[in-house]
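Below: a set of structures, written as structure tokens.
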Structure I
Amino acid sequence: MIRICLHGAESTGKSVLADKLSRELGVPWVPEYGRTYCEERGTDLAMQDLLAIAEGQQAAVDLAMAAAPPLLLLDTDQLMTAAWAEMLFGEVPPALMAYPKADLYLLFEPDVPWIDDGTRFFGKSPLRTRFAALAEEMLLRADVPWRRISGDWAEREAQVRAVIAEALPVSGGSVLRG
């Protein structure tokens, strides 16, 4: 099983693309638990909330992994929660860096318009720029393999499809059937 995590600042297309590719490719994806958490409890977060979000995200990943799919798309993981911790509280609890890591991270650049959906925080520069830099810093700090994804919506999708095709070759083609 290969786990590919879509990573990066808010409003960069991760959730929409993960959902779309999951449906088209017939592979599971694990949505961002933090969004559900904030929709249910509000966005006035404390560090304990981030730790709870990390636990909820891992529970969802573990459940999805139990089916042993060849590819599992993660809308986010605890490295992004670590970026939130640094951005909101100026520190990263070691527990956030200790969770299992994906096999490959795709870092989505904040070069598309920001859209406020009621759960997003950092839409204006320099906050969006700083948050994006922290997302990248967490990948570097964790020393995980990653690739940068940028451009308009179509370019992002094409880049992610190419990465998936490269990561998951199947005899006579790739996992991409659509």
Structure II
Amino acid sequence: MALRDIVLYPDDPLTEKAAPIDTFGPELAKLAEDMLETMDAYDGVGLAGPQVGVSRRILVCREPDAEPRCLVNPEIIARDGKETAEEGCLSLPALYAPVARATKIKVRACDPMGRSLEFEATNLLARIIQHECDHLDGIVFLDRLDVLTRQAKLQEWEEIRQQLSAAAETA
């Protein structure tokens, strides 16, 4: 397994729609393992392909104290309920905002070996999957905010990103 670099917003391919995956097997499973290792190293609960520079429809996620999941070509086929809660993102570190999401979803996907999956997710898992599926469509959580909040958060992000760049230069 190997740690991958996290792509920071708005760098490519974060703002682009990711391509579907049509080749399954050990190479894709290795990518999923790398993504899980990277997610864990950054204390995340979800990570999508574009966040590690891979513009493909793959995501990994794990609720605290649960088994990890890898979803390839995921589709949210049903949504129910609504709840607003604070979200963050590994591609926008140290930035948080309240985002409205469905509380229950039905998901269809494949695993890295191409086996079909279909399941329901609720609460935190539903939120994580919706957030990561957004990444596969070139959407970050800031895009889900009202215009004024989004503008304020983008200004905050510019300051954070400058601090991150300055810290990287001195390291």
Structure III
Amino acid sequence: MRLTTKQLTTCALLTALALALSYLENLFPLSLAIPLPGVKLGLANIVTLFALYVLGPVQALMILFSRCFLGALFAGNMNAVLYSLLGGFSAMAAMIALSHSRRLSIYGVSIGGAAAHSCGQIAAAVLTLGNGAPLYYLPVLLGVSLFSGTLTGLAAACLFQGLARTDLLKG
């Protein structure tokens, strides 16, 4: 696949935005309000949803991979790449499949992506630890996914509603 300069620039800007949202999210730890390990809002998923609906799955996957890799690199935690990639690619696969359903809104797609992300991260934990103990934590993460998926879906819906009044989504 060959990208135009405009497409490449858009992907780079969206990757930078996703990294910034991820970094911003780390400044305000959710663990103070919800004392559960591994719980995050997933603000960078707003960018992923936007990219999926506006740019398509291939470019959204490029942005996701870049964000996961660069995020781990900038944080100095390359061990997090496995968790980030398995969670991110699970979420993307679910969102690509769910976005084709006419019965689901962006909220349903976002919630499905959040749930798949939790499943992917639990899979990474099972692979890393070599046992099934993390599976007991999955119901908790899936419950949190309802909240975080709804929140990111709402933010993405507001973004699309705001951009509908501009010419940015045309072409």
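Have a look at I, II, III and say which one yields 35, 29, 19 for Cα extents along the principal axes in Å, for residues 69-124 alone, as calculated.
The read-out comes from structure I.
Sticking with this structure for a sec: Which of I, II, III yields -0.59, -1.23 for log10 I(q)/I(0) by the Debye sum over Cα atoms at q = 0.16, 0.26 Å⁻¹, for residues 37-92 alone, as computed?
II
Using the calculated result 3.9 for distance in nm of label points 7 Å out along Cα→Cβ at positions 5 and 157, pick out the matching structure from I, II, III.
Label of the source structure: III.
When distance in nm of label points 7 Å out along Cα→Cβ at positions 13 and 29 is calculated for each of the structures I, II, III, which structure yields the highest value?
Largest value of distance in nm of label points 7 Å out along Cα→Cβ at positions 13 and 29: III.
Right, here's the next one. Work out which structure the value 3.4 belongs to, where distance in nm of label points 7 Å out along Cα→Cβ at positions 21 and 133 was derived from one of I, II, III.
Only one of I, II, III returns 3.4 for distance in nm of label points 7 Å out along Cα→Cβ at positions 21 and 133, namely III.
Of the structures labelled I, II, III, one was used to calculate helix-only ellipticity at 222 nm (-39500 (n - 2.57) for each DSSP H run of 4 or more, over all residues; to 500), giving -25000. Name it.
This value belongs to structure III.
Values quoted throughout were computed directly from the atomic coordinates according to the rules given, and no laboratory measurement underlies them. Since we're looking at a predicted model, the values are computed, not measured. Cβ atoms are built from the backbone, for glycine too; each structure is taken alone.
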